[in-house]
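Q: What follows is a set of structures to go through.
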Structure P
Amino acid sequence: MLNNKQKPDLTLPVKPDEPRLGNREAKMELVMYGDYEDPKCRKAFQEVESLLGKYPEQFQFIWRHFPQNKIHQKSQKAAELAVAAAAQGKFWEIHRLLIAQGNKLSFTDLVAYARETEIYSKTLYNALSNNTYAWDVRDSMTSGVESGIKKLPAVFVNGCLMQEDINLQNLEAEILK
């Protein structure tokens, strides 16, 4: 059940250039803040993908980065790689690899994923080494904090934070409302 506030919780509206899955024209918008090392976030994304397979026209899905740096030291750099991949039009390819390999996120692993998705270059290597995309990730985290995130995964449906556990049953109930 979503909260009953008049004002949406999501403080940063979805931008037209944010990578998304699903139907761009759908009235329902799911925005998930997540951490690549968090098993609950990885599971929630897999459930969203399952729902997209079942209801491809019903909603659009946007992932935003919220690495929990105090407990997941590698998630920040993984999120930076995803931002770099988005700049090259390969966000979802990298994102799916990072989700699938959530326990293998060393710098060497990230470089291998960049090679696998054909976005690797010396420029990318330098950008990751020099934290070029760190502020993009930080901006995503800030918007999450401002939106009232207390735990991950955090899913906003049409701007309102879901209060229930993020699982297939609860997500499907929101989509079918």
Structure Q
Amino acid sequence: MSSSTKPMPELRPAEHADIPELQDLIARSGRELSVGYYTTEQADAITRHVFGVDTQLIEDQTYFAIEEGGRIVACGGWSKRRTLFGGDQAKHGPDPLLDPASEPARIRAFFVDPAMARRGLGRQLMDACIAAAQGAGFHALELAATMPGVPLYIASGFRNLEQFEIELPGDIHVPLARMGMSL
């Protein structure tokens, strides 16, 4: 390797100490990568009220960060718990475990630094999540996709199960897609 070659981005489990950097990445990604899919008002509302770190995923060690040059450039994970989407601010009540024999694991909270979009980081995260969910005995995956994420999930083998909207403060409606795949 020559001295001018950049090291490959490194995937690792996210840690509690990463939360401030993850929150910043999520906010930038949520707003900037939504251009062309959502209005500015929709992107701001979903970023403020739904997107964010779900600390349960960090505690479960099912949330990953991809680092390049000492900074986090992508994050995402999978879950063995019932919550389908949303950060800590959007969760209410307990988050029970799923039954791997009869319920799909969840793909959760994929975000990429806008400057690093379309470089395979989402696919790298997806491959790690699929392998980990399979290793935990799950036979299917499910997720709630924002419109900017749909192309990645389709390319990863997911199919659209239903379109739905969430209503956020200010009477802002944001379309999402529930998607699934068998493992």
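Q: Could you figure out which one of P, Q the value 1.00 for FRET efficiency 1/(1 + (r/R0)^6) of positions 129 and 153 (r between Cβ atoms, R0 = 25 Å, to 0.05) was computed from?
A: Working: P: 0.30; Q: 1.00.
Structure of origin is Q.
Q: Out of P, Q, which one gives -13500 for helix-only ellipticity at 222 nm (-39500 (n - 2.57) for each DSSP H run of 4 or more, over all residues; to 500) as computed from the coordinates? Mind dumping the intermediate values first?
A: Working: P: -13500; Q: -8000.
The read-out comes from structure P.
Q: Taking distance in nm of label points 7 Å out along Cα→Cβ at positions 9 and 161 from the coordinates of each of P, Q, which one would give 2.7?
A: Label of the source structure: Q.
Q: While we're looking at this one, here's another question. Supply the structure label, taken from P, Q, corresponding to distance in nm of label points 7 Å out along Cα→Cβ at positions 105 and 137 with the calculated value 0.8.
A: Working: P: 0.8; Q: 1.3.
Only structure P yields this read-out.
Q: Here is a follow-up. If mean projected area of the Cα convex hull in nm², for residues 49-88 alone computes to 3.9, which of P, Q did it come from?
A: Details: P: 3.9; Q: 3.1.
Only structure P yields this read-out.
Q: If you rank structures P, Q by relative contact order in percent (Cα under 8 Å, 6 or more apart), which sits at the top with the largest value? Mind dumping the intermediate values first?
A: Values: P: 38; Q: 21.
For this comparison of relative contact order in percent (Cα under 8 Å, 6 or more apart), the top structure is P.
Laboratory data are not the source of any read-out in this text; all were calculated from the coordinates shown. Please read all numbers here as calculations on a predicted model, not as lab measurements. Cβ atoms are built from the backbone, for glycine too; each structure is taken alone.
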